[in-house]
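Trainee: Below: a set of structures, written as structure tokens.
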Structure 1
Amino acid sequence: MRVTPLVAALLAVTLSGSVLAQEWIEFASREDRFTGNFPTQPRVTTTTYQSQYGADLPARVYSAAQGPSRYSVTVVDYSPIEKILTAKAQKCPVRGDEGCYGGTGFSGVGHWRLDYQGAIVYATWKFIQRDAKVTQLVWNTDYGVGGHQIHLTNRDGSRTMAAIYMHVQKLYIIEGTVPKGLPEPALFQQSFGWLDENGKELRYQSLYHHAFPAPPRGAPPNQENPGNDR
């Protein structure tokens, strides 16, 4: 996702000190199929993410700092959720215990369907549980992919802005935190975009939701300026 002249100008205003907007770089991960602007080349670390129903899922964290400001994209692979929670359910002391084993058509064995479909809500809940004041929680779309956006004021006065999406069986948690007195890190969010399986920029003609088949790709019909579609 390239920085437009307007975004570059806004970056110049919002970044503090002698740091210039052009120091931000465009980063792309073909492996995790996203692109975005970071203040420096992000550090990539592997970790595990525990889902709502206790599955330890593989994840990668792309992180960078600019002085006291912190920016990260966490990508969690939900593709093994059914296998992991089905195996976990086999250890339930009572096979018919719905609370432990699940197994209904709606929940799936080990409640894997509930876990997968509720991944965005659960990740949002983890932000709400922080020692911070939630100042805004809204539904948002990013080039057709729907998700949540949340704003927090932390105990020390710093501001956190995060967005959570689910795309192609992966959960994306995009988070920026800046010190008290600086504008929210909205531009970090706005630079985020999707890549297709060939590493090309991707958008959808209508709403993408991971519970349903993917809509056609491309700019929405009859849209004069596709670049404004978020």
Structure 2
Amino acid sequence: MAAQSVLIVEDEENLRVALQFNLEQEGYDVHSAPDGLTGLEIARREHPDLLILDVMLPGMNGYDICREIRKDSDVPILMLTAKSEEIDKVVGLELGADDYVTKPFSVRELIARVHALLRRRRGETQGTMIGEPLRAGDLSVDLAGHIVRKGGEIVELTPREFELLALLVANPGRAYSRGQILDAVWGPNHFGDERTVDVHVRWLRLKIEDEPSEPRRIVTVRGLGYRFEG
């Protein structure tokens, strides 16, 4: 099996070289770029399995690259940021990033996150049994085909959104805490905070609820998390 590929877009040379060396030691095929425009060009040409993207970059910042990548790709994106404010992390998630690491960080931590994201990409931690499509009213979740339909029309979801929806639809009426959802969908080695779940639930509601502002399917359980009402 060919090695999985990782693209690092980071303008700090010492960090970029260190990350590339350590990821290559882990068996990954690594590409790198020192600026945003070059990184976007390489991403479109090489189609890496995972993208490590710094937020502050010359030429084109990480948020803009993430936005461009998400127009036609669901490749896992791990963002690096020197900012610790919650709003900066949420912006990355809103634009479609899968995870983020705040500088300074240990290389070991970053590699663990890379492993976790790529495991999810390959579906190795998918715990839902694949069988007949799950149905709830006019909503259909085809686990085998990774297809969601609402009223017969296909709903475009990212892999993470699909796994989150599949978890909830497969267990209607069960209340899940945000921590339980993180473990089930992102994996036990995920290092992000629980706000990640809230962001993805909001995205799902926009796509599957008739009135996203008054959700009837993915219901908030105050003080705990969420449950699906069939």
Structure 3
Amino acid sequence: MSQGVYQTLDTISSSDKYNTWIYNSFKDHLKGTVLDIGSGLGDIVKHYSGSNIDKVILSDYSTDMTDNLNRIFADNKFFSTVQMDIQGNDFYEILSSTSVDTITCINVLEHLKYDLASLVNMHRLLKKDGKLILLVPAFQWLYGSLDKLVDHHRRYSKESLSAVLARSKFKVDEFKFINFFGIITWFISGKVLKHKEFNKDACKKLDKIVPYLERFESIFHPPIGQSLIAICSKT
């Protein structure tokens, strides 16, 4: 993991209201045994709870990350952690005996060089009627210096994400954009000013207005946003 990615994760970890907003955007689709791909510092997955969830399996390819996750969730038997690379060949041996009802992949697919292979592997892990929940950065025209900083290979449109999901045998049940305001801040920071780092103080200030943005978007449902959510079924 690059230093830029780690510093960004550390900065985003202070944006708890934003992480809660992300969780709220898909929480109703979580059920059974949930596998989270690329859990990082656990800032979003720590919110996973509810009567529909039996257990949560955290995963990451990085030993440092899995060790950190084990420390964070050591006292919570609801969570367990595995080290694996969803792009590789060892994932199935690690989880072959586990029946996975739901896979979440939140702000991870764009980091993976082989997104199609990764989705095929996720498809293989899911039960017959399993669900995949994806959240990815939207619109390639927004790709800029901040994307390079955090090792994004790409951003997605509905069309490009639909294409790779269809090839991996997933059916899209629902698309949803979130964070309309984020388009403006990301464009200015990454395309105009070409920032080389995230400002932690600025992120904390923006986090304070997140509840208002969430409430606004729950009413008006913006047609575009900084992030794209896909709720998918295994076919």
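Trainee: For structures 1, 2, 3, which has the highest computed value of relative contact order in percent (Cα under 8 Å, 6 or more apart)?
Mentor: Numbers: 1: 18; 2: 13; 3: 23.
Going through 1, 2, 3 one by one, relative contact order in percent (Cα under 8 Å, 6 or more apart) is largest in 3.
Trainee: To which of 1, 2, 3 does the computed value 33, 22, 15 (semi-axes √(5λ) of the Cα gyration tensor in Å) belong?
Mentor: This figure was derived from 1.
Trainee: Here Rg and Dmax of the Cα atoms in Å, for residues 52-179 alone was calculated and came to 16.9, 54; which of the structures 1, 2, 3 was it taken from? Kindly include the intermediate steps, with their values, before the conclusion.
Mentor: Details: 1: 16.9, 54; 2: 16.8, 49; 3: 15.3, 43.
It traces back to 1.
FYI, it's all coordinate maths here, none of it is from the lab. These numbers come from a predicted model, not from an experiment.
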